[in-house]
Every structure is written in C-alpha cells, then in structure tokens.
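Structures given as structure tokens follow.
What follows is calculated from the coordinates using simple rules that are stated; it is not laboratory data. Predicted model, so just to flag it, every value in this text is computed and none were measured. Cβ atoms are built from the backbone, for glycine too; each structure is taken alone.
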Structure 1
Amino acid sequence: MAKYLIEASYSHEGLKGLIKDGGTGRRAAVEAATKALGGHVESMYFAFGTSDVYITVEAPDNVTAAAFALAVGATGAASHLRTIVLLSPEEVDQAAKKSPGASYRAPGH
C-alpha cells in the first residue's frame, strides 16, 4: 500500500467542529473514513503553526487518496488541504536504478 502525508488547516467552521468533537473524535472520524476506502491511519498529530493537523495514512493507491481528499475538501472544514505522496528509502533505491538514459535532455542543452 502507498503512504501519504495529509496536511490540513481548519476553516472557522472546522475549528468549531474540532472544539465540539475533540481531537479523539476527529481521529475516529478520519480513521472511519480511511477504513471505508480500504486504508488505515498510521498517525495523526495536531500542531501549532500554519497547519493544524498532520495525518499519515496508508491507502491502496493515488485514486483512493484523491477520493479521501475530495471528501474532506467538499465539507469546507479545511481551509488548506494538502496530500503528499511518501516514498520509502527502498522505493527511492528502485527509482535511482531506473534511468531514462540519453533520452532525457536538460533545458537549454
């Protein structure tokens, strides 16, 4: 399964919901939605700063991760939502071994 980092900031309405449900209530909601899509939550942390919450999830594929992001975004509870694909060190090793060879030309060359 693929791993994703979800970074979000709450809208005004989202913050009201967070206060009402609490952090554990929000975690339960995120876990239920992720499970319904065939994935699971690895970690969820609230934070100070630009983003209010960071969630690491495993999902079957990019389409599933996009479905989750669309569902969350459609609620209006997040004023900023970003989904980042995470690669393991082993996946980076595999990528480093694949090369387009001479078929890639850098700009201006």
Structure 2
Amino acid sequence: MVLQNNIEIDDNAVKNNFERLIDQTFKLLPDREEQKDWQKPLETIIVEITGMNHLFIGQQEKFLTLLSKLEGISELTDERDFLIFRRMIFECLNLLTDLENSCLA
C-alpha cells in the first residue's frame, strides 16, 4: 500500500495497526467501568488516529467523524454519561473497522 508522500507500507502492518487501535478503543469500556485511567489512553488513540489521517489519502471524512466522536467522548466524565460513552465507543469501533476495510481495499 502506498500512502501520502509515496510511503510504502505492507498491508499486514496497516491491518495490525488498525486491530491494535480497535483493541485499545474497546479497552476504554472496562477501564472506565473499573474506574481506571481511561482518559490518557484515549488521548493516545486520538493522537495516533490524527497521524493516520495525514497518511491515508481519501479517507478524511471518515477520520473526521471518528476523531469528532473520540474528542466528544473525552468530555463524558459524569457517571450518568456512561450509556452515551458506551454507545459512542461501539460507533468508533465500527468506524475503525470501516476505515481498516477502506484503507486496505
């Protein structure tokens, strides 16, 4: 696969990176339920996805939607917000899977 600036990346590396991000994003759910730090891992995920947005040409709309949801999740700190948080995590997981498929197509 050729990315921005003619950087060539093996498809398996791209797939593995998306799978790792999917796992890290899913892990935010139990971390929040168990009152562990979920905000710092979320910040890391946002930074990585922002970087990916610069590499993958033609996927900016999907990256924008994903980043918007992740940024919004960071504001859901009240216990009453957990159901919204949970729903947004699953929407982000679906977007990550969709991005993975689009980038590898």
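Miscellaneous remarks
- At a computed -25000 (helix-only ellipticity at 222 nm (-39500 (n - 2.57) for each DSSP H run of 4 or more, over all residues; to 500)), which of 1, 2: 2
- Parent structure of the calculated result 12.2, given that mean count of other Cβ atoms within 10 Å over residues 10-17 is the read-out and 1, 2 the choices: 2
- Here semi-axes √(5λ) of the Cα gyration tensor in Å was derived from just one of the structures 1, 2, and that gives 27, 13, 11; the source is 2.
- Between structures 1, 2, the greatest calculated value of FRET efficiency 1/(1 + (r/R0)^6) of positions 18 and 90 (r between Cβ atoms, R0 = 41 Å, to 0.05) is seen in 2.
- Largest in relative contact order in percent (Cα under 8 Å, 6 or more apart) among the labelled structures 1, 2 is structure 1.
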